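Have a look at these structures, which come just after this line.
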Structure P
């Protein structure tokens with residue numbers, strides 16, 4: 001997940017004609033969260049809500065969210081691309097259009113979506129386009145993938161507030177995409193809770209130093 005020289009095609013979304021064909025069946029993955037002990041896959045308890053975030057390399061991104069009280073489970077995967085059931089190698093090729101993302105399943109009675117959004121904005125640099133730190137390519141873009149209109153409104157409001165804070169700090173404009181949650185394809189088992197299994201593993205996550213303003 002450490003990129004030095006990136007082919008130009010990895011910085012642009014492939015067309016449907018260019019995208020890899022994928023497969024009909026999901027790739028094999030884990031079933032249980034190694035930290036929280038909860039299922040990675042539905043059905044989830046009825047009161048739970050879901051939101052999906054892309055903020056660079058999904059190893060470090062997942063760890064940020066599983067630490068939040070009120071989060072029921074997290075899982076890493078691929079979303080917002082073209083190729084069905086992609087493998088990690090296919091996503092890394094730049095020819096699937098998928099983003100590396102984290103599925104966050106949470107109890108809204110214990111943690112609200114605004115708290116999750118605050119963590120999202122402060123944990124990465126949302127101004128970098130198809131890149132996050134040393135990781136470059138479409139799979140490292142910033143994205144929020146919402147489950148309903150209430151989440152969409154909260155995401156748009158938080159984006160505007162954080163954009164103002166970035167502007168006041170002399171930072172660039174936000175490039176984060178906010179979209180209805182597309183199909184979520186679970187990543188391979190060894191990626192799930194990677195930094196719990198490999199405590200000294202690579203984490204490219206880094207914020208801007210700007211905090212979400214209160215309000």
Structure Q
């Protein structure tokens with residue numbers, strides 16, 4: 001029980017230290033922070049605790065609007081994701097939407113196996129579809145770590161495409177500039193890799209996916 005209390009109190013104590021540090025650096029910091037947010041970025045990332053969006057990009061609170069789920073998925077039946085996307089694009093007017101995966105992603109690695117995992121299997125099915133689409137390329141990679149890394153990249157690419165298929169993104173493109181990007185974070189180096197799959201106009205998608 002003491003260990004549970006220690007781990008719990010660690011966060012509250014950490015908050016007090018952070019609060020004091022910020023006030024010492026800038027007595028008006030929290031006054032400014034409380035006035036509202038005008039982020040330029042929507043971050044769609046993995047729920048993995050090792051990929052903190054603000055820290056790895058050197059950003060501050062208020063810079064990035066964030067949605068996270070297992071394996072950074074953009075699923076068209078996920079009302080949570082779609083609601084976050086709509087708010088970020090239509091209300092906050094973000095300029096960039098970034099899908100950021102990471103090598104060694106547990107969700108991606110689980111999707112590569114035939115093990116039953118319970119409820120999460122319904123979510124992982126979306127990644128299995130990506131695997132199946134690229135099975136020839138993936139199964140030609142004998143090293144399972146490298147195969148997993150490649151599936152992480154392919155999964156990010158597909159989620160970028162899924163974003164471009166949404167009415168929210170397409171309606172924004174009709175009115176203003178908005179870029180959708182795909183990144184991968186390398187846990188072993190701390191570096192971000194831009195997969196260079198950026199989409200910024202309706203013509204980036206096949207016509208069957210266009211909303212008139």
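Just so it is clear, none of the values below were taken in a lab; they were calculated from the coordinates. Source: prediction; values computed, not measured. Cβ atoms are built from the backbone, for glycine too; each structure is taken alone.
Say we calculate volume of the Cα convex hull per residue in Å³, for residues 19-138 alone for every structure; which of P, Q gives the highest result? Please report the intermediate quantities before stating the final value.
Values: P: 109; Q: 143.
Max of volume of the Cα convex hull per residue in Å³, for residues 19-138 alone: Q.
Given a value of 19 for relative contact order in percent (Cα under 8 Å, 6 or more apart), point me to the structure among P, Q it was derived from.
On the way: P: 30; Q: 19.
Of the structures listed, the value fits Q.
Determine which structure produced the value -13500 for helix-only ellipticity at 222 nm (-39500 (n - 2.57) for each DSSP H run of 4 or more, over all residues; to 500), calculated from the coordinates; the candidates are P, Q.
Details: P: -6500; Q: -13500.
Answer for the origin of the read-out: Q.
Where does the value 0.05 come from, among P, Q, when FRET efficiency 1/(1 + (r/R0)^6) of positions 91 and 115 (r between Cβ atoms, R0 = 25 Å, to 0.05) is the thing being computed?
Structure of origin is Q.
Assign the value 1.01, calculated as Rg/Rh (Cα atoms, Kirkwood Rh), to the correct structure from P, Q. Walk me through the numbers on the way to the answer.
Working: P: 0.94; Q: 1.01.
Attributed to the structure labelled Q.
Which one of P, Q has distance in nm of label points 7 Å out along Cα→Cβ at positions 107 and 123, as calculated from the coordinates, equal to 0.6?
On the way: P: 2.0; Q: 0.6.
Computed on structure Q.
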